[in-house]
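The numbers here are math on the coordinates, done by the rules we state, and not lab data. The shown structure was predicted, so the numbers you read here are calculated from the model rather than taken from an experiment. Cβ atoms are built from the backbone, for glycine too; each structure is taken alone.
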Structure I
């Protein structure tokens, strides 16, 4: 008898609530935000400057999601204008440590991936080789 996974924790199930968390964490910006906050609290503009290419709109939207998910803490200091800083919650710290392993792998293997991409692209640009690859033996 096959045991069915719990629909509440099976991210392969479209109804799984964890899929939303998965989407927030693995989004283009979610991982970078969590990784940037591993070094400690950052104010909004410092976080924006740390993550090259992110717009203020996307940073705000992703931070809102991560705060709602309990991964990031938002602190507002009463002043004019208000000073807002972001930090990882204990839950977010655990996740960011796990993500660091993935980011380290990417840093160590980017050259290998680029080499593989160039090899693939070179094969695709040579019509005879590309046809040989597609045709069944």
Structure II
């Protein structure tokens, strides 16, 4: 697999040889090696060639639900969605006075705290109630 990092006369031939080796691997190892190959391919600008010669001809289902990068992206998306929802709620309920709080709200670092703030927006009678929530 490391041969992909070397200077090659025919990268397609090298990838086909790697693919032939991969064919005999158990599924778990295959997934790991395929992920490694894709990472190495990025270093040499061979991503599309790896996709064409290895990935497309050797379909593998990879469960990314426990992948660190995937989970970080999901968390970021959830945070963005909550922030957008809170911003809309503040705008509807309090107008520009409520939107003034968004800088402080963007500094809230956890989903749990954003969820609690979203609930506070529902129950608050005034922007001052929300300001107390943010300070406390």
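Comparing I, II, where is FRET efficiency 1/(1 + (r/R0)^6) of positions 46 and 110 (r between Cβ atoms, R0 = 41 Å, to 0.05) highest?
I
helix-only ellipticity at 222 nm (-39500 (n - 2.57) for each DSSP H run of 4 or more, over all residues; to 500) was computed and gave -18500; which structure, I, II, did it come from? This figure was derived from I. Structures I, II were shown, and distance in nm of label points 7 Å out along Cα→Cβ at positions 30 and 102 at 4.9 was computed from II. Cα extents along the principal axes in Å was computed and gave 71, 48, 25; which structure, I, II, did it come from? The value was obtained from structure I.
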